[in-house]
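Chemist: As structure tokens, here come the structures.
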Structure I
Amino acid sequence: MDDDLDAMTIESLREEVRRLRAGIRAHRDSSLHALCWHHPQLWDLLPEPTPAEIAVPEWPAFMRGCVRYRQSLDRQRPDAPRVDVEAE
């Protein structure tokens with residue numbers, strides 16, 4: 001899957017690392033409701049295409065996942081500021 005790396009020069013590998021780090025930082029630095037959105041731009045950093053079809057949970061299961069994600073933020077980042085901002 002990553003055979004393309006074998007043909008890259010050191011400089012090409014460095015450029016690739018910089019590009020991937022920039023994408024990871026953009027995702028990491030997202031905040032508020034942007035944490036919950038679909039992020040195909042992150043997946044598009046990979047050389048292979050993103051599958052056209054994705055599976056989406058039904059609403060009840062999806063909302064339970066949102067609650068679990070928010071609970072994980074409370075555990076992992078209890079010091080993060082809390083704000084009362086609605087999604088647009």
Structure II
Amino acid sequence: METPADNGKAGAADPADVAEALVDWLRGELNDGNISASDNFLDVGGYSLLFSKLNRFLGATYGVALDIRTTYTEPLDVAVTKMQPAEKR
């Protein structure tokens with residue numbers, strides 16, 4: 001099955017799709033079904049190791065990564081608008 005990251009266009013992921021996946025992922029990781037895209041990562045219980053895991057998930061799934069400063073200070077939907085192509089390792 002082809003994932004968005006397989007399309008050869010790293011960083012071309014639709015921000016709405018990424019935001020939806022990010023929220024679903026965070027809900028599962030933090031066991032909190034009330035998390036929304038308008039929430040702040042830190043306010044919902046996010047922490048540095050979880051941010052790293054989130055970026056690994058987004059990189060593997062969509063080929064993108066979030067900026068830590070933006071993700072810590074802005075709502076999740078704003079952080080997604082500033083996503084960058086994930087670095088190849």
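Chemist: Comparing FRET efficiency 1/(1 + (r/R0)^6) of positions 46 and 70 (r between Cβ atoms, R0 = 25 Å, to 0.05) across I, II, which is largest?
Modeler: II
Chemist: If FRET efficiency 1/(1 + (r/R0)^6) of positions 14 and 38 (r between Cβ atoms, R0 = 35 Å, to 0.05) is computed to be 0.70, which of I, II is the source?
Modeler: Answer for the origin of the read-out: I.
Chemist: Sticking with this one: Given 0.6 as the derived value for distance in nm of label points 7 Å out along Cα→Cβ at positions 22 and 62, which of the supplied structures I, II does it correspond to?
Modeler: Derived from II, not from the others.
Chemist: For the read-out semi-axes √(5λ) of the Cα gyration tensor in Å, a value of 20, 13, 12 was computed from one structure; give its label from I, II.
Modeler: Values: I: 32, 19, 11; II: 20, 13, 12.
The read-out comes from structure II.
Only the coordinates and a few stated rules stand behind these numbers; no lab work does. Here the structure is a predicted model, which is why all the values come from computation and not from measurement. Cβ atoms are built from the backbone, for glycine too; each structure is taken alone.
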